[in-house]
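Participant: Next come the structures, one after another.
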Structure P
Amino acid sequence: MRSRFSAFVVKDADYLLETWHPETRPAELDLSGSPEWVSLQILSSSAGVDTGRVHFRAVYRAGSDWGYLEEQSDFSKENGCWFYREGETREGVLKLGRNDRCPCGSGRKFKACCL
């Protein structure tokens, strides 16, 4: 999951397609309109022998706005490699106060960082 998030950050569509299960993989992936992904939080995960599930929240910046994508992702393992299958997503807007920690990960207050 972390490697796929990193691929979204650097807009590596080839890697994302390689790690997507062939049964659910799109023919192409255009990341040109993607937001600026800034952090990933794994909320929970579970794995069996050949299947796994990851619940995560990824924070992004779009212009001066902040949002998040939360997903329950399903993975399957084939020949020792994990492949993304599908996920149930929901998006939201981050409502930040001036004294909240900045979502960019700096550890500073929002008002002194990315406001």
Structure Q
Amino acid sequence: MKTGQDLLNEVKARISETSVASALDSYRRREHIVFLDVRDPNETNLGRIPSALVISRGNLEARVEALVPRDAMVIVYCSNGNRSAFAAETLEMMGFRNVTSLREGFRGWTDAGGDVED
């Protein structure tokens, strides 16, 4: 039987992750990236990456296709990089080709001085 941590480790071995430093660099260069916030509303109400698309993890499969082109560069994030890892794998299974998970999550983004909007 696997633990939640076992599943997370397996997913993280299969997906692409990006560091906050790399994501900040792309953001500051205004590269065309969809930042996809998969946190719950009570979390996103406290702040998010400016212009991020917000789809809670529980609604991802039902809503993402209408909002994000499959060929878009997507950086998925949550609080600390766990839910976003599972979300990134789901998006890849759905045919999204350029998906990465923000390793340190929104906490890492704010700790690094990344811009935040309400």
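Participant: Going by mean projected area of the Cα convex hull in nm², which of structures P, Q comes out largest?
Facilitator: P
Participant: For which of the structures P, Q does the calculation of helix-only ellipticity at 222 nm (-39500 (n - 2.57) for each DSSP H run of 4 or more, over all residues; to 500) return -11500?
Facilitator: Q
Participant: Supply the structure label, taken from P, Q, corresponding to relative contact order in percent (Cα under 8 Å, 6 or more apart) with the calculated value 34.
Facilitator: Q
Participant: Also, quick follow-up: Quick check for you: by distance in nm of label points 7 Å out along Cα→Cβ at positions 62 and 86, which of P, Q is greatest?
Facilitator: Comparing P, Q, the top value of distance in nm of label points 7 Å out along Cα→Cβ at positions 62 and 86 belongs to P.
Participant: Computing Cα extents along the principal axes in Å, for residues 46-93 alone gives 43, 14, 14 for which of P, Q?
Facilitator: P
Participant: Can you rank P, Q by distance in nm of label points 7 Å out along Cα→Cβ at positions 14 and 54 and just name the one with the largest value?
Facilitator: Q
FYI, it's all coordinate maths here, none of it is from the lab. Note that the structure is a prediction, hence the values are computed from the model and not measured. Cβ atoms are built from the backbone, for glycine too; each structure is taken alone.
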